[in-house]
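Have a look at these structures, which come just after this line.
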Structure I
């Protein structure tokens, strides 16, 4: 069981709270919508399928007590408005959304769009990272989101120190650290992502960075550890004939960051919510019970520790 000597802040974004000491709050789960070939140019049936996945994640969140966030994958400018509108239409008005936008130019367009529709305060930018160009920095200054995930990925140095350096100094990729920029831009809520890396690229450092970051800054920390499983070369071949076994590894990987103090997990495709939520709720129960027994950390009635008997 873990407990941090430094003060741990609790961040609230809309109706979602995360952070604090391990066992205090349930793990927040981000499920990604619109990712995969089938959903790049979805027909009416695929769009209805996505709506069903969003509703299912909401139902599982209410059942388990683990807060949910829809992570919207946006690969180009043409799809951004329709995808954001669809997700906002399925969620409570105070629920945040996460925007997963790989390209800097598209991120700029998305930030401007959510500002124009009055949704910036609900947005979690996933993520603010080393790829931010000067135009993007100016866009963030003009249209700051309500929350940003600061990604510690540093291709020059996969160590814990390298990941921290990305957030603190920019690690030579940016003139300033991601945190310095975010605070300058007035982004009120910050989450830290340890930056999952593949096996043989210091994958274990992803996990080791989580308690170090939490103790250093007292901010909510998490990662998308499923990406390490997704990029596993042996598994890429094995999963072709063993999909259930792959899903077990994919879902089970989320226990690792949580056991090391993570406050949120970006768990991958939202279609996997039915397996992920009960599993993470179980992990949260173990951690919360230990946190209460060893450190006197209490939980609310809607935490899986209390809610699920």
Structure II
């Protein structure tokens, strides 16, 4: 399958692995876990939700490996995480500058040190966005918490969108920090902030839609959901008033294979080819100011 010539897919959640087991992605919030199965048996903290976690071959160059996988499925651009000192992110930017955009995952508990890290990453590396996993911060930080205000303010100053996990988290940690209603206050106080909801918003997806109708700069990405599990309310919304609000994001190689994602995407009932293009490409290019946006 290759859809590059007619779509030019933008994937808003992909990861550059450091090793074949991907364990380094989860170390930051392992201290929050308490149940024995998650700590001792799971390869990733939400393994009970993902039955076929991708198995990677060992290689010395996961960046080139990832680009080859992107080419198979017509993915022009993929968003990956940037960490200060990340050799993988630096290699991606140096060797494949047209294929990647970068978000900086942050923990707001760092206060002004985190704000300074955002500014350095923007100035020195050229990040395209900031991201936050409120239930994965240690301690957890609710979406509307005053610790988040510093992050939102920095994003507004730098014109950087922020991607925030919403809804019940996959890892077995408390959920209150990610209740969707908390987004409402953020959008009120930061009307110019481009806020992208990640990871489904369930079981409050209808509320997420109501808030997207209310707030012009509030968006939704489909990260960590196989297409056959997209909430029906979201599919209905993208086919109507949400045609410019919903953006494709995968979860490779953290939990889903690209083969599964793209085989199931063919079964999603998009009402028109224009809506499908918006979902897979143009909406992300517009929100993140990326090249290649189709005119009109």
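Identify the structure, out of I, II, from whose coordinates mean count of other Cβ atoms within 10 Å over residues 11-18 was calculated to give 19.1. Derived from the structure labelled I.
Looking at relative contact order in percent (Cα under 8 Å, 6 or more apart) for structures I, II, the greatest value goes to I. For helix-only ellipticity at 222 nm (-39500 (n - 2.57) for each DSSP H run of 4 or more, over all residues; to 500), the calculated result is -8000, so let me know which of I, II that is. Computed on structure II.
Bear in mind these aren't lab numbers, they're just calculated from the coordinates by the rules spelled out. The structure presented is a predicted model; accordingly, all values stated were derived computationally and were not measured. Cβ atoms are built from the backbone, for glycine too; each structure is taken alone.
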